[in-house]
Structure 1
Amino acid sequence: MTAQFTDRYVQANGLKFHYLDWGNPEKPPLVLLHGVGQTCHTWDLFAAAMAPHFHVMAFDQRGHGDTDWAPDKDYSRKTMVGDVVAFTKALGLNRFFLTGMSMGGANSLSFTGNNTDRVEALVVVDVGPRVEKEGVQHIRDFMTNYREFHDLDEAAAVIHRFNPRRSLEVIRKFTCVYNLKQLPNGKWGWKYDTYFSQGHARPVDIKQMHDELAADVKKITCPTLLVKGGESDVLSLEGAKEFQELIPDSEFALVPKAGHSVMGDNPAGFEAAVRAFYTKKGYL
């Protein structure tokens, strides 16, 4: 029997944010941030595993899931980091554990580097200042080319081709149910702002993004774990090495049989890596 969550909402930074709350408020708070195109349900299995030890809260970031879309299409990292400041303060979370994947991982890094007194320990999933262009383009191509589906079976088949590490049954039961919504035309589309499936509309300066995030990462002082998917094409071993040079005391875990979305591709392997880190640091 897995731990159950409650759907909740909080007003912050001018938007209504949706999050899942696994209860246990007497335990230390653990905040989870998903990747681009995903929702807070990305963390369901991991959150349930951590619920006996933490007060787990997984957020839909702006423009994703059941959180408001930004009316001005501002999805910059600076603004999304401001969201983390706002919704954690709105919930009275002065100091907490933080875990983020991909986009959520980059936001977590920037938040932690600029709020060193508020993060007890940080877990970053398959992202760092250096990411591989081919892997990022792979994700962007998928989001651009597959925007609508005739039904959930078609969606599951397309998603399975993109990431065959998960069974069709799991994709149909979880990914499709939580990540898609029925559109007015009867088809099914993603539960994120169409901004993200339109090529991001603005040019991206990879070097500038790298340098800005690296500057934030250098300021991180809390215990930090970087988790890489063994089959990921987004974070390379070279990128992981650079990350550890920026945070010399950081830990590293390589999870086999997992691509970029480590916690979904190999839930047991991801949980084991994080549990070992928390245990080593005396949190479990």
Structure 2
Amino acid sequence: MSDPDSLEDIRKILIALDASPASQAALQLAAELAVRHEAELIGIYVEDINLLRSAEIPIIHEVGAYSAISRRMDRKHIESELRAQANRVEQLLARIARRTNLRWSFRSVRGLIPLELISAAENVDLIILGKKGWSAGVQIGSTARHLAALAPVQSLIMERIIHPGTPVLVIYDGSAKSEKALKTARHICTPGSILTILIPAADRRLAEEMFQDLEPWIAEQAFQVQFRWVPDLESQRIANLAHLLGCELVVLPAESPYFRPAAISSMLEDAKCAVLLVR
């Protein structure tokens, strides 16, 4: 367990903002983490260039969410709406930052949302974003899917508020990345938390040996630790276990021989809780 703690050295947190409830929940947690680590909170709002391009196609219409009235999309109107939305989320970020005495900044950019976020993430330590954005009716938005696969730093993808003391589930396979995931989970847990260490192994004996190796580390923690063994690490199984344990957060290594990139996407689809990908 000699690697640097992955959340201990956080100095800059990037929060992807829009007006969705998931984004606002993400902002609350981002502010809490920034306070805890004395980090700078950087807000970014991306005006979707594809949406603006769609407004230039004559046959494209928009339907009012409440009126159900169809009308042709107007680029100037959409640009105005996007600017207004950017102003609203900037004001929300400013209020939270002033209340918590945070260092913060905000910028609005125009482009392809996933690419702009990945570019902005190159100079930060953690990126936080909502799981669905405005993609109503789907399990995970395309932006969250892209960030999970391509973000250069740790990515926290969430749908609702993570409450203090919530149970946390972490995947530990003995690799360096999973050690980093374990240390990350430690920084999120509070004295009232229960940390469940999920160990994938060929047989139970090996899983118990891996857990015994962790016992000195576990003895130092101020929260309760338990472990579960699974012979096959499937995304649906992890999601179901997290739900049964009441976990609001799953921490997992983004690179693991037991958990391939396709499985991460499935995990985000299946999970009803936040997912923190450790890189």
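Nothing in this text is a laboratory measurement; each read-out follows from the coordinates by a stated rule. Keep in mind that this is a model prediction, so the values were computed, not measured. Cβ atoms are built from the backbone, for glycine too; each structure is taken alone.
When helix-only ellipticity at 222 nm (-39500 (n - 2.57) for each DSSP H run of 4 or more, over all residues; to 500) is calculated, the result is -10500; to which of the structures 1, 2 does this value belong? All intermediate terms of the calculation are to be shown ahead of the outcome.
Details: 1: -10500; 2: -13000.
Structure of origin is 1.
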Comparing 1, 2 on mean count of other Cβ atoms within 10 Å over residues 89-96, the highest sits with 2
With Rg and Dmax of the Cα atoms in Å computed for every candidate in 1, 2, 17.6, 53 is reproduced by structure 1
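Given a value of -0.58, -0.84, -1.19, -1.24 for log10 I(q)/I(0) by the Debye sum over Cα atoms at q = 0.13, 0.18, 0.26, 0.27 Å⁻¹, for residues 113-184 alone, point me to the structure among 1, 2 it was derived from.
Numbers: 1: -0.58, -0.84, -1.19, -1.24; 2: -0.47, -0.85, -1.19, -1.21.
Label of the originating structure: 1.
Can you say which of 1, 2 returns 26.2 when mean count of other Cβ atoms within 10 Å over residues 105-112 is computed?
Details: 1: 26.2; 2: 14.8.
For mean count of other Cβ atoms within 10 Å over residues 105-112, the value 26.2 is produced by structure 1.
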